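As structure tokens, here come the structures.
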Structure 1
Amino acid sequence: MSKKHNEKNACKAFRCIIRQMTGVEYKPEEKSGDESNSISPDVDFILISKDGQSPKIAVEHTIVEAHNNQILYVNQLCDIEKEIDRKCKEKLPTGRLFGLIAPPPLIVGTSKKSRNQFIKEMTYWIPGVAKNLNTDQQSSRLYNNHTVSLWCVGPWSEPNGKVFMMPTRPEEAEKERQNRFLRSIEDKLPKLLKYKGKEENFDTALLLEDVSCSYCSSRYSWIDLIPNEYHLKFQLIDYVVAFISIEKKMSMGFVWKERSQLYSTIPNNRRFPL
């Protein structure tokens, strides 16, 4: 996954959210030809308002993995999903949506032969169990000593049934969450805070990208991950936005902090489909 590609997508999504929240249009600042008279670009982006009346925004973006190899896991799930869904086409109950849950050890780092065997086995297994599942029901089985589950998550608007892959986390991942989050922000906050001390008026924004909804859950538990020693620094950041990304695209944005307001639960008017 290209970090630069994701930076640009996250920044574009943030500009869309700011426009909806404030009515102000922003664009990335172009680098000056005379670097001696310009501010050092030590953050990912500087945004300027098109009307020139609003403060500039210094922006930092970071991808936060919930567990080791999460990005690789999600990317490989997307590829496998396409194959399984294609092979199960017209073999599933009509108007149904099914989520296939397979843990990382079955997906990450496997050979092409193992991957194809997994697809073949799931394609054979899914149609048989899917016909007996109603909404919110699931069926599980062992595959290579790991549990794989098929969950009927609801109706599907299209005539043919559909299968999609549902990411999951290793059992030990919960212990790693705060450490990974801390490592992600330790490098970002100092860069942003430098802009709060400049003579020119700057706002600041931290964009947190979650590649598989591991952090952006219904509980919005980001706030629980902030160590006590970082609370004051977070209060100085103007905007903190958590994004859910799927296949390198930002699909949802949650405004976790704006100005002095740090949300423990994200209000509906601060959740933005993209």
Structure 2
Amino acid sequence: MAIPYLTAAQHAQVLERLVLLPRRTGLIPPHEAGEEYRSLMICLLMHNVTSADTLLKLLKAFGEDWFPATVGFAIVRPMFEVDVTAHYMSQNPAQRASQYIKYSDILKKRQMDACYKHRQSKNSTWGEAMSLDWNHYWASRKAETEERYRAVASSFQRQKKGGGLVEFKNWSGRNLREMAVTVNHEEAYDILYADLSSFAHADVRLADRFLKIKPTGPFWSCRADELDVVRVFQYAANFLACFMELFCQNFSTWTKADVKACWDFASPAHKP
């Protein structure tokens, strides 16, 4: 979808219109790939719509001048990850939905192992906390967790060059950029997602939003930069629109025309 030049307020209106589409939709119909895929897509839709709604509430509470842009960017970043994940899963919906769900057993085993390991932490507070967690949660679930892990582990392993097996770092066996390239989101990853990552990793570009320089010297302010606010809502609107176009292709809940109409500020019904 082309990104029109709009103000922050207009992008926010686009986002608000997009959020209304699923709220006007009734029961999501079944999908030929099965209930696992359908359920996951609904969960991903709920996450992105909730994220968008949160941004709109923050804008209403703070206004554009004091909108917490760094927090906004942090909310928007997973919206791109959801969009890429949904597109990648949808290339082979039944198989990849099952793979996505089964990876939960890998994550639980890792979490349990970390808890077990850190019971011996040199930091006494951590040691006590992990011992409590182990005794009250993991100890009674250890056998089941290991059994479920063994049942799926081979699906999430690959051969290392030097021999032996290495476990996937995520459910697909590909990193996010590799998935993005596969679903034709490479440019969005390299440009938009790279920009958003500053606010997840707390690099210097996050700090730049607060440090202001004047002839009299530096000072710090939470006042929002206009371009930052535009980008928060521009990115969010585009990520949500892209996801919602994919969703309607699979479930016929609304149409691509409905999504595109959310960007229309020319017709009387959609003037800002």
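No value in this document is a laboratory result; all are computed from the given coordinates. The structure displayed is predicted, hence computed values, not measured ones. Cβ atoms are built from the backbone, for glycine too; each structure is taken alone.
Taking FRET efficiency 1/(1 + (r/R0)^6) of positions 200 and 224 (r between Cβ atoms, R0 = 30 Å, to 0.05) as the criterion, the top-ranked structure out of 1, 2 is 2, with the highest value.
Look at distance in nm of label points 7 Å out along Cα→Cβ at positions 152 and 168 for each of 1, 2: the largest one is in 1. When log10 I(q)/I(0) by the Debye sum over Cα atoms at q = 0.25 Å⁻¹, for residues 48-135 alone is computed across structures 1, 2, the figure -1.07 traces back to 2.
If relative contact order in percent (Cα under 8 Å, 6 or more apart) is computed to be 22, which of 1, 2 is the source? Structure of origin is 1. Given a value of 0.75 for FRET efficiency 1/(1 + (r/R0)^6) of positions 88 and 112 (r between Cβ atoms, R0 = 25 Å, to 0.05), calculated from one of 1, 2, which structure does it belong to? Traced to structure 1.
In this comparison of 1, 2, the computed figure 155 for volume of the Cα convex hull per residue in Å³ is attributed to 1. Computing helix-only ellipticity at 222 nm (-39500 (n - 2.57) for each DSSP H run of 4 or more, over all residues; to 500) across structures 1, 2 gives -19500 for structure 2. Once distance in nm of label points 7 Å out along Cα→Cβ at positions 64 and 120 is evaluated on every structure in 1, 2, the highest one turns out to be 2. 3.2 is what came out when distance in nm of label points 7 Å out along Cα→Cβ at positions 184 and 208 was calculated for one structure; which of 1, 2 is it? For distance in nm of label points 7 Å out along Cα→Cβ at positions 184 and 208, the value 3.2 is produced by structure 2.
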